[in-house]
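Structures given as structure tokens follow.
Bear in mind these aren't lab numbers, they're just calculated from the coordinates by the rules spelled out. Worth saying up front: this structure is predicted, and the values here are computed from it rather than measured. Cβ atoms are built from the backbone, for glycine too; each structure is taken alone.
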Structure P
Amino acid sequence: MKTVPQLEDNEFFIFQKIIFKEAGIELNETKKILVQTRLLKQLIKYGFESYTEYLRLVQIDKSEKIEMINLLTTNETYFFREIEHFYFLQEILKTYTIKNKFRVWSAASSVGAEAYSIAMILDRNLAHWEVIGTDINTTVIQKARIGLYPESWVDKIPIELRKLYCLKGKGSSSGQFLIDRCLIPNMRFEENNLLNNRDDLGRFDVIFLRNVLIYFDNATKQKVIDGILNYLVGGGYLFISHTENLNMLNIKQLEQVKTAIFRKRVDV
């Protein structure tokens, strides 16, 4: 019987350096088992007997490096997470009088649950809107574009919105639900690295940057926040997760208006 390869400390250290360089994410010692588990199937796929062999492949094969990043950056998500933020978004829309398209960026969108949650709120309140969802993980972006989710996830969606925007799967999609295609013309999902944002994103009235800062050290957090704010209009809103904070960062451009919600000053 073949022995399952174990991730050695020196190998884990190299993975830590690669993921920090590519995605700015800190993998502390508690993530060693996660790295070993998530990458094991790649070792099995290639017939490797050690993580060192896989590291050699990652360092010479760009597509495999992308796959490694995908495997190590998949995080938990669900619809209407921290629902207080969506209540506040509705309040913002009540006072919105500009006739231009209202734009929201889901900056760490994962499989799209956050972006579709935002889109449902916008579609119920505005005629002209757009939601852009981005993530460094190419696999989750593909899933977001499809918009097909486990049926159990529908429970987090308010009943009124569930009836309007969720289609029960049939046949091969039984046990799943599909986001109604009526939202798709106003949405876009793209790959994006928060350390080096795309040039074609445009400017946004609201940016959701939730459940991603916890993976960065303070220097990287500052770089991400500085970059994000270049895309936020004056008077626009930045949402972070309730489990995160901007302590120790230079945020003179922002004023806090509620827990985990900040407004960009107009005069800076």
Structure Q
Amino acid sequence: MTEPRRSPPVFVFSDLDDTLFCSVRKRALTSDSQPAATLKNGDIISYSSEGQRAFLDWLMRDAHVVPVTARSVEAYRRVLLSFPGPAIVSFGGVLLDPDGHEDAEWASHMAQVLAPAAPLLQDACAVLQAAIDERGLNAWARVVVEGGLAQYVVAKHRDHDVQALTQLKAEVLQQWVTQHAGYRMHQNDNNLALLAPGLDKSAALAFLLSRLRQEHGDIVTVGFGDSYSDADFMALCDYAMAPGGTQLGHCLTGTAGGDHAR
């Protein structure tokens, strides 16, 4: 008697912020809100709604959920949700194994890719910070470093003045990028980032997909994200979905608010 064919396992590759939970600033607390992420000082900064938890519970029952996030390793470890498998963090610069340790093979690859970028990222950060100071903005810029390796530049406004960041992007960072081939800007609400060549969520996911297919054979893949920076990794998947009311959600539905929502 022929054995029934085993269904391929399902993997859901999901962004975190504004996909599986939201910050207090972007979604008012309700009686069903539960803590989902903290600040460095331990204060709760993000919460999940009952609907978000129900959706994640459903995914976890029938699929392997793999985070794919711009969060640094340190910021990812402040997420209060639990994921049993690997995770792609720091815009794809770091791949964590199920025990939370950095994957050595991917780390070696990224060390070669990102090594030339370190001085240029420092330069771009200095240019941004100088413009912030000259304009008197209550904002900051810094280089995100993982394992001693510069990954990307991020700038945020302490008062969440998104328009001020948008002007900084158009009037300062755009000029820098024009002079440095391969560098990419990304803004989503109060997060402005400069990504080095080769740093990409989709590159890390392509690496992980190859490994998962070697291990499991055929798999079904779903990409889930809210931001333009998620679109490339979602395009590698069999299916893609975005939460309503987010940057990608607005783009897919053709509604207003897609430029900087997060």
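P, Q: which one has mean count of other Cβ atoms within 10 Å over residues 101-108, as calculated, at 14.0?
Details: P: 24.1; Q: 14.0.
Attributed to the structure labelled Q.
Supply the structure label, taken from P, Q, corresponding to helix-only ellipticity at 222 nm (-39500 (n - 2.57) for each DSSP H run of 4 or more, over all residues; to 500) with the calculated value -9500.
On the way: P: -12000; Q: -9500.
For helix-only ellipticity at 222 nm (-39500 (n - 2.57) for each DSSP H run of 4 or more, over all residues; to 500), the value -9500 is produced by structure Q.
Suppose Rg and Dmax of the Cα atoms in Å works out to 20.0, 68; of P, Q, which structure was it derived from?
Values: P: 20.0, 68; Q: 18.8, 77.
Derived from P, not from the others.
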